[in-house]
Structure P
Amino acid sequence: MKLNQSAALRFINKFSNIHLPSNKKNIFIFSMPRSGSTWLQELIWTQKGIKYCNEPLNIRDKKIRELSGITSWEELYDEENRNKLIKYFKKHCVGKINWMNPNPLRKNYNFFTDRMVFKIINGGEYLINEISDNCNGKVVYLIRHPIPVALSRKLLPRLETLCSKNVIGRFPADIQRLAMDINNNDDFLEKAILSWCIQNRIALEKRRSDWLIITYEQLVVDPRPIVDKMVSELELEDSEKIFNQLNIPSRVTVQSGKEKSHKIKNKENNESKDFIELWRSKVDSKKEAELFKIIDLFGLGDIYQKGSSYPSQKYLIR
């Protein structure tokens, strides 16, 4: 019954929007699962004329496999599928794919839209710039501290693909050996850290000066500079709506527990600083040091350092 209701809702959503592209840039949020990407997407969705597209590369969904022509995680990293993926995103941007339209009953819903915000957390790292350039896009790259991300993950559906020869085989030999060792052991936390490292290393090697890089921790603790930057660089119009939405946890956040929801809602009470430290009760200093050896080997130790839950100064927006 639930499946039928979901299918019916998708069918209704298909006819719930008229999308006519303008010259304003589409927004591509690239991130990882459990990094606050849904929250960021919904902050941007508060703006007039924007339609969101949630996880267009989550090929666990049968309909996405049909629409994209991509049937496995491995195909996302196959050079032969580059044009197929770009064509898929271009269809979204011109309103030819309506199946993933937002629910019209949700707050901030727009019947008429002229630009899109995509949340991409399941691949596409090698094609970030190509997708953006071919879709009149602006890249927003969202990063969260690797340990709380790893702790909050339950599944790692792409890890085998990330550790395959087609992906990890492009890395230096010492990283390849480490990846194989971790992937073959039983330490789920290390595997989740490995997934964070591979995905972010691939993406950040594609980094350009026109990307807007946002850290989750600053968005929680000190959002004003980020909101101001978003309004300026993403051509947004109503910062007040974004600030109002900041105090509303995303649906994903609410699902992850009342304690987290409470702390996000009370950021003004300095509880936000406590919130980003919550993971420390689950990982001791010895384990933290072991995990940061992995992170440092991948060359990502300039973003977060051992002993700190906050990103380094170079990744903060002022």
Structure Q
Amino acid sequence: MTEYAVETQGLTKIYGDKAAVDHVDLRVKSGSIYGFIGRNGAGKSTTLKMISGLVHPSQGDIRVFGKPVSGETARRRLGILIEAPGLYPNLSARENMLLKAKCMGLVKDGGVDEAMELMGIADTGKKKVKSFSMGMKQRLGIAMALLGNPDLLVLDEPINGLDPEGIREIRESLRRLNEEQGKTILISSHILGELSKLASDYGIIKDGELIRQMSKEELEEICRDFLLLEVDNADRAAALLSETIPEAEYEVYDRKTLHIYGFMDTGTVNTLMVEHGITVTGCSVHSMDLENYFLNLMDGGERHA
């Protein structure tokens, strides 16, 4: 198996005089669930559309399982759900599926029944799509992306607008596709708490630039417990930490705030600061999750060891 399901090099998309995507080098490992994260307008959807062959890049190279995405071989291995699924509301789920299969040139039913079964919508019968819940429509959209049995699914905000039950259903279906069918999934989402329950790898894009790629294990290491230290002078506190507690790692977020990793003794830190004339306004142990890490990364912050 090719190591990377998706590999981009210098991927760029320019609209007018602005780079919506700026020299992105994305690496999505085969068999992974890759969570693609960024604020609105950061370039997520444009990147996914280029990977899916829906938007032509201004510069750069895209390979899917080692083959150029422009080639028929790569496209056959790709299933796409970008934005809302294109559904005919007066048709049933199966009728929508069959129509999509015919448009794709798939023989017979193109695996319609299998895809519907995988997504838990095989028993919808003649019920028209217009009466489906949002979660059901999203599951149908993913089922349509599964036609032709692709090895890679590219899903842009598939749980956006869903209620908690719908989110859970989609999450379980995607996990099953990954674990039981071995499919690689490249997924973007604003709901970072849910994404953290699903993804094995992450990429974070900011202002069109890919600023971080990491595994779930690397993220867990970054998001370990930390000591939140609030002082009157963060630069002096950081210098003091480096001199007296070299095993501690720290991040300076602004002039009065530090995060300290690997040293959780609040009493020692507080006493150290006070003895050296630094006023402490807060010193407490905190935990960080994916959402907090993302927000902190967007706002800046630099770790020192």
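State the single structure among P, Q that was used to calculate volume of the Cα convex hull per residue in Å³, for residues 106-153 alone, giving 78.
Only structure Q yields this read-out.
Computing Cα extents along the principal axes in Å, for residues 138-193 alone gives 32, 30, 19 for which of P, Q? The read-out comes from structure P.
For structures P, Q, which has the highest computed value of relative contact order in percent (Cα under 8 Å, 6 or more apart)?
Answer by largest value of relative contact order in percent (Cα under 8 Å, 6 or more apart): P.
On mean projected area of the Cα convex hull in nm², which of the structures labelled P, Q is highest? Kindly include the intermediate steps, with their values, before the conclusion.
Details: P: 16.2; Q: 18.6.
Evaluating mean projected area of the Cα convex hull in nm² on every structure, the highest lands on Q.
When FRET efficiency 1/(1 + (r/R0)^6) of positions 50 and 226 (r between Cβ atoms, R0 = 35 Å, to 0.05) is computed for each of P, Q, the one that comes out at 1.00 is P. Suppose helix-only ellipticity at 222 nm (-39500 (n - 2.57) for each DSSP H run of 4 or more, over all residues; to 500) works out to -12500; of P, Q, which structure was it derived from? The read-out comes from structure P.
Read the figures in this text as sums done on the coordinates, not as results from a lab. Because the structure is predicted, anything quoted here is derived from the model rather than measured. Cβ atoms are built from the backbone, for glycine too; each structure is taken alone.
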